Structure formats: structure tokens, C-alpha cells
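Alright, structures below, take your time with them.
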Structure I
């Protein structure tokens, strides 16, 4: 019997895609025609999000970029055709609803949704509901956005939802007892790690529920990338602790040379969103433009060797965890996402 879902990592095996860690968006988008397709890319005006938008546009897609900073988005996307910028803040539930309702009012089908925006290693901050900011931005905001856009995703008759996760999911499983650090001391690495684990669990369950409606879901680690502003507020001590930076805060040259550029960093997102190799699969966590293998303690990780930061932890593709997170996310966002 052919496996149809990735519960418990059943499908976490590389498929020999023909691409690798050095492949770029230009390699993976070659020969892909997105004319007549519509995509939404959160955070699509900086870093790998901007590179993803440019790749989609080059292949013929119309792209909508929801942005918290409209001015910055307009500046960074200047000269990129077929892009519409709309206001949205992932930590503000009302702004998510307003953005989604405006999009739904166009009656357009949504073929690709890339939940790319994220924050990393920030000090303790809370949204208006009291939710920790990394969980609020990286998972709950995207859960709500995907739920609200569900009618447009179904209308595509073949849509993909891409949740940009991270190797950082290995820093922490999801803490169902205290997800918002109400009763435990805040540790930013734990907060980031559980938000990325949430991305993976959401992907597993969304694909399980969505495939009957032609909606498939994928999560991914883009790689360790130079030239993004994701870690802009992270304490330098964290990077020094990992052995990537010297006492003066400079990245070691031997580490820098191993990092991906932005075009390589966006490649896995674009592959997950467009590749025919994934037509009959979903719910999987990908990296280096292929499906990742399950990490059951068999992979050695060294922070000074970014290519060793690979694999997906069993707890982040666990069936029970995925179902449990779905219910908790509905509760925390005060909205049902029946996916029917």
C-alpha cells in the first residue's frame, strides 16, 4: 500500500532530486511555467522571501506580498513586476483577517502560499493576547492566515502551502504545557525552536487534511545563509557560543565560506512550491532541495559546518503532536480551521 501521509516521518527519505546544497532558485525554477498562477509570500520583501518572489515572477506568476513595513517593501520590490504589496502584521490577528478578506474578495484562486516571514532569537516580547512573539509570528499568525485563505487554496485545484521552518526546530520540541513561557523562564532558543517545530507539525497535519482538496503542504530548512537580516537582534554571545564568531563578533572566514547565498537559500522554498517531483507527496520536511532524512541520533551536527545541520527530529513529524498542535492552534487563534 502506498503511503499517503508523513505521520511519524513515514515519507522522510531523500528522493535524489538532482539538486543539492549549492543549487540556486535559478536552477530549480528552470522550465517551470507559472503563468496564470497566483502566489502569496509573507516576508517577501527581504532575504530569501524577496528571492522567492523574484523567482515566481520570472516564471510568470502574479505575487502578493503582505508586509508589516509597506515603505521598506516598496523600496526593496521596486522594479519587480507583477507584485502587489498589502499591509499585514502576523502578530495582529485583525490585520491578518483584513488582508485575507481583501484577497478573497478578488475571487482569485491561490496556487502557492509561502509562509516565509519569521523572527529569530528575540528578547521576550508578547502580542496583544499575551502570546510569546516567536510563536505568534512564526506559527500562529501563519496558521490563521492559511485558515482564512483556505477557500482560495481549494479553488486552485492543486495548491501548495510552504512553511519555512529551520534546523532550529532541533533546539526544542513543542511545549504543550507552557507554549507562551507563562510559568517557565524565557529562553529565546527554546522559543525559536518550538516555533519551528510547530511549522513542521502544522505541515504534517495540513497535508493530511488538505490533500483531499488538492492542497499539499511542505516545510523546509533553507540552510545557513549569509546576507539576510533574520538574526539582526540576536545576541552575539549566542553565535560565539555556537563557535561561528570570534570574540570581536566577526564570523570566522572558514565558516563564512560554507554559508549559502540568498539565491541558494531560497532554492528549497521554490522547489517545494513548484517541482513536479513532489506532485504525489506532501507533509515532508525538506532541505538542500530534497526531502530530509529522519534524524534519530544518527547525524553528527557541528555549528561550524553548516552542511552538517540537517535532518528532521521525530518529535516534529509525530502524528499525535501534529493533531494536538492543530487543536491548540485553533484554541489560541480563536478560530476553527476544519480544512473541509
Structure II
């Protein structure tokens, strides 16, 4: 860890307590000048650090500071040893994880950011990732034997885990718009992007990158015009330590489901949270939207639809639109 990270860890261990510059310098074995520079760097990152003459510095107890140590204190024991890299800002957490995958990183490697400059969504879209109001997280998975047609299950596992994590920290009901969007009260609060590298010989995944973004709060000035009628926040007001809590809740719940043999038991959880089942939707096809009634989601996560002409189909991938209001 660098000096800034060590100082943040010290503050987190003493949240709400004042530490003198001399005490900090002694504990970290650095100069008073280095302490001052590190405090200013943390403030630039968004940390709410109070300074009082003759008392020292204090990390304000209601702060929401995204950090590795802050996340680890909420993690279950099983994934706690995983490598976690936290960024104030990065281009894309999926890019960071892909680099790690190509370098031989182990399963469970995580890249987590408070902002992205080149966040990506499905179908080549950008993913709006402003600073201070969102959480952006990617995980590296190395499944032992996962056929290409089954990788959609990683996305649907993540969707269930996201709903459970949101509900655990907010007490708000979260629902899933097939296949990868999470909604609360008709507004999208989270999106998932799963990318994979496959073996041509076995048609199984060599590694999978699971990326997810959460809208914690409404950004200053609101969401951009192109998504303002669709996007919404999980919370109406800032919450103490919420990004660390939500990141850990998601990792805990996803990894527990992912490590369950055969991913058993999650299919019904997905169905219960589906926004699509029983609704009239438009299936978005290359030739244009096609109206259909959603009948079910099968155990392979395919969407069973019935078109207006009476024919049915099981959709492995693609996109649907639903009128929620």
C-alpha cells in the first residue's frame, strides 16, 4: 500500500476519533509533511476529513469512502483472500480485470471503482459512470467447465445477487428486466455486462469477466437526457459507508451462488424477481421490434415468448422493451 492507502486504513480503524499529525507520522513512519500531503490527497478523492488545531485529523463517521479495507470488513470469510483493487477513477473495471486475466490472475480478482471514464454496457453502449454517486465492480471468474451457451447463467446469477444485495442494504424491492438490468419502482438502478474468452477446441469458457454498475444516488444535475427517463438511484440521500457495504454484499451473494454445484436453486429466485413474465413486450430484432407475451424464463435462462401469430420462441440472448408505467 502507498502512504495514502495506509493513512486511509488508519483512519478507518479509528473512524470518528482524532489523530494528531505527530501520532499519524509515528504510526506510519513518515514525516509530518507526508501526512499533510496524504490527507489532502484523500480529501481530493472525496474523503470527509476534519482537522482541528491541537486535536488532529478525523475521518468523519458518516463518510462513504470506497476502499479495499472498507470492503473487506463486510466480506464473508470465503472470498476474503481474493485480490481487490480499488480505484477512485479508472477507464473501465472490465478492462482492468481482462488485463489481470491475461496475466494469470486467480479467480475472484476484483476491480472496483468510484468512477469510470469509459464504462461499457451491452451491445457496445457506454455506461454512465459519474464520480461520487455510483459503484462499478468487475470480477474475474475461471469456471472449470462452462459451455459458451451457458455463460448467460453468470449474468442471471449476478442479477439475483444484485437484487439481494440492494434489498439487504436498502430495504427496497429490486426486480430484473431480462436479462441484465435491475429496476426499482420502474427505474433502472443497475446494469450487468458479462464478457468471456472461449477455447475453440472445447467451446468452454477460459475465463469470464462479470461487470456490474450501481446507481447509488442521483448525480448532481441529474442523469443525462438520453437516460433520464429510464435511470434512477437506489437511495434518495447519502448513506454511511454504503458503497463498501453494497460491494461486499454483492460479492458475498454472487460468489456463494456461483460456488453452489450446478448453480442450484437460483432459477426460481430469478423468476420471482422477473419484470417480464406475464407482460406484453417488444422483442428487439434486427428487422425491428416484434410484440410478444412473455410466458416464462426456463432453467437455462431463456425467455419463453409467444408472438401475436401464436408461435413461440425461446430467446437465448437479445433485448426486450417493456412499458413499465
Fill in the blank from the handout: With mean projected area of the Cα convex hull in nm², for residues 171-314 alone computed for every candidate in I, II, 10.3 is reproduced by structure I
Problem - Test item: relative contact order in percent (Cα under 8 Å, 6 or more apart) calculated as 24, pick one of I, II - result: I
Handout entry: Value 5.0, calculated as mean projected area of the Cα convex hull in nm², for residues 99-154 alone, assigned to which of I, II
Key = II
Handout entry: Value 14, calculated as percent of Cα pairs over 35 Å apart, assigned to which of I, II
Key = I
Exercise for the section: State the single structure among I, II that was used to calculate mean count of other Cβ atoms within 10 Å over residues 203-210, giving 19.4. Expected result: II
Problem - Computed 5.1 for distance in nm of label points 7 Å out along Cα→Cβ at positions 59 and 283 - originating structure among I, II - result: II
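Each value in this text was obtained by applying a stated rule to the coordinates, not by laboratory testing. None of these values were measured; they are calculated from a predicted model. Cβ atoms are built from the backbone, for glycine too; each structure is taken alone.
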